[in-house]
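These are the structures in question, set out in turn.
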Structure I
Amino acid sequence: MARILMLETSTEVCSVALSENGKIVTFREETEGYRHSEKLTLFVGEALDEAGWTTSMLDAVCVSRGPGSYTGLRIGVSVAKGLCFGSGVPLISVSTLQAMADHVAQHFQDLNGEESPDALLCPMLDARRMEVYTALFNRNGSPLSEVKAVVVDENSYKDELKDRKIVFFGNGAFKCRSVIQHPNALFPGHIYASARFMSKLAHDYFDNRQFENVAYFEPFYLKDFVATVPKNKIF
C-alpha cells in the first residue's frame, strides 16, 4: 500500500492530488493564472488535512518534471524536494506529456465515442505563438517520438493524418485547431495537465523503485530560460 502526494505545476494550472494504491483520495486545483508560489503549499496542506494524512504518512512525493513553464516547474520541484527532505521519502518524477497521454488513453472511448485502435495521441503544451511542446503516443499511451518543441502550421502531421486519427489535447491544442483541419484530427475539448492524471504512473514508478536523486534532480525544461526586461523598464 502506497500513499503518494502528487504536484503538477508545469503549466498555468496549479494542482495537487493525493493517491492511495493508484486511486485519487482528494485533490486541489487552480486552473487560471500562474499563482503557483501562492497556492501550491496551501493546496498541499488542505489536501492532507482533508484526507486526514500528515507528511509522515506519505510513502513518496511525485512531481511533474516537464516540459513546461520554467518558473512553474522550479516551484513544483522545489516544494517536492523540501517535502522529501523533511519527510525522508523518495522523489518520483513523471513527464507532463506522458501523464496527459496516459489519462486520455484510459478514457479514449469516452472522449471519442469509438475505439479507433490505431489512433495516435498528441498532447500539446503551449509554448509561444504557434509553438508547442509535444510528442506522439500510441492508443495505449506508449511514446512513439521524442518530446520536442514544434511550430505548428497547416502541414503539421499531414502524413500521419492520412492513415489514422490523431487526438490533439492540452493547453496548446486549442490554438492549433484552426490550423490543423483534417477529418482525422480530433479535438475533444479542454484537457489540461493535472496532478490527478499522474496517479497510475506514480504508483508504477513507486513499485519499480524508479526514484530520483533528491539533491540533484532538475526539471526537464526542454528550452533554456530567457530573461526579458519589461518595455516600461527600458530607459
Structure II
Amino acid sequence: MIFRQLFDNESFTYTYLIADQQAKKAILVDPVITQVERDLRLLAEFDLTLSHTLETHIHADHITGAHALRQQTNCKIIVPANATEIHGEDKKIQHAEVLKLGHINITALATPGHTDDSMIYVVNKHCVLTGDTLFVRGCGRTDFQHGDPGQLYDSIQMHLFSLPDDTLVYPGHDYNGHTHSTVGEEKQWNPRLAERTREEFISIMENLNLPTPKKIKESVPANRYCGNLDVVP
C-alpha cells in the first residue's frame, strides 16, 4: 500500500493519497483545489490511476479539488451519505460500507457532530482518517453546518474510541505541527475528551468562542457542487 499525507499551508488541511501498488489505482481523500497540480504530479510519479476522490464532509475552510481532478482523470467523486445538500457527486457512501481498492479496504463510519454529514474512514483496520471529527489533541468545532457537541461526543466514543488503541489517527487538519497520533493517545491525553463526561465536553465546545472561518462563504457553496465553480449559484 502507498500512503501519503499531504499538507496545504493555507487551510492547514491534510489530503491523503491511498493506493494499491499492484492494481495501480489510487484514492485521494479531502483534496484541495489549489493543490490539484501537486496531487497529479504525485500520481504520475507513482504511475497511478486516480479511481476516486473521497470527502470526509462538506468543508468550510477550503474548496475541494474533486471536480478539477475528475475533469483531468475521469475519477469518481464520493461523498458521505448524509451530505444531502450536495450536487454533482458520482456516489454517496453509506455508514459501514466498505470501499475496495485492490487489496485495500476502506470502511466508512458516520460520525456526525462537527457537521451533520461527517464521516471517518478506517483503512485496513490499521489507521483511521478522522477528518474534522478528531484532531491530534483536539477535535472539530460544532458551531456551524448543523454541528452538535453531544453528537460529536457520542460519535467519538462509539466509532473512534472503540477502535484498538494502536490504531493510527490521521486528522483532516492540524494547526500545531502534529502529523498523526493513536486512538490510545487521544483517549489518554486529548484535553477535550480524556476523562471528560458528555456534559463537560458539551460545555467546553459551547464556550470555544472561535472566529468564523475566513473562507466559509465561498467554500461551503462551492463544496456543495463538489468544487465545480462554474455552476455555483
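The numbers here are math on the coordinates, done by the rules we state, and not lab data. What you are looking at is a predicted structure, and each value in this text was computed from that prediction instead of being measured. Cβ atoms are built from the backbone, for glycine too; each structure is taken alone.
Once distance in nm of label points 7 Å out along Cα→Cβ at positions 27 and 107 is calculated for all of I, II, which comes out largest?
Biggest value here belongs to II.
Of the structures labelled I, II, which one yields 22 when relative contact order in percent (Cα under 8 Å, 6 or more apart) is computed from its coordinates?
Source structure: I.
Could you figure out which one of I, II the value 47, 32, 16 for Cα extents along the principal axes in Å, for residues 67-138 alone was computed from?
Structure of origin is I.
Have a look at I, II and say which one yields -5500 for helix-only ellipticity at 222 nm (-39500 (n - 2.57) for each DSSP H run of 4 or more, over all residues; to 500), as calculated.
Answer by label: II.
Work out which structure the value 4.7 belongs to, where distance in nm of label points 7 Å out along Cα→Cβ at positions 35 and 163 was derived from one of I, II.
Comparing all candidates, it corresponds to I.
One of I, II was used to compute Cα Rg over 2.2 N^0.38 Å, and the result was 1.03. Which label is that?
Checking each candidate, the match is I.
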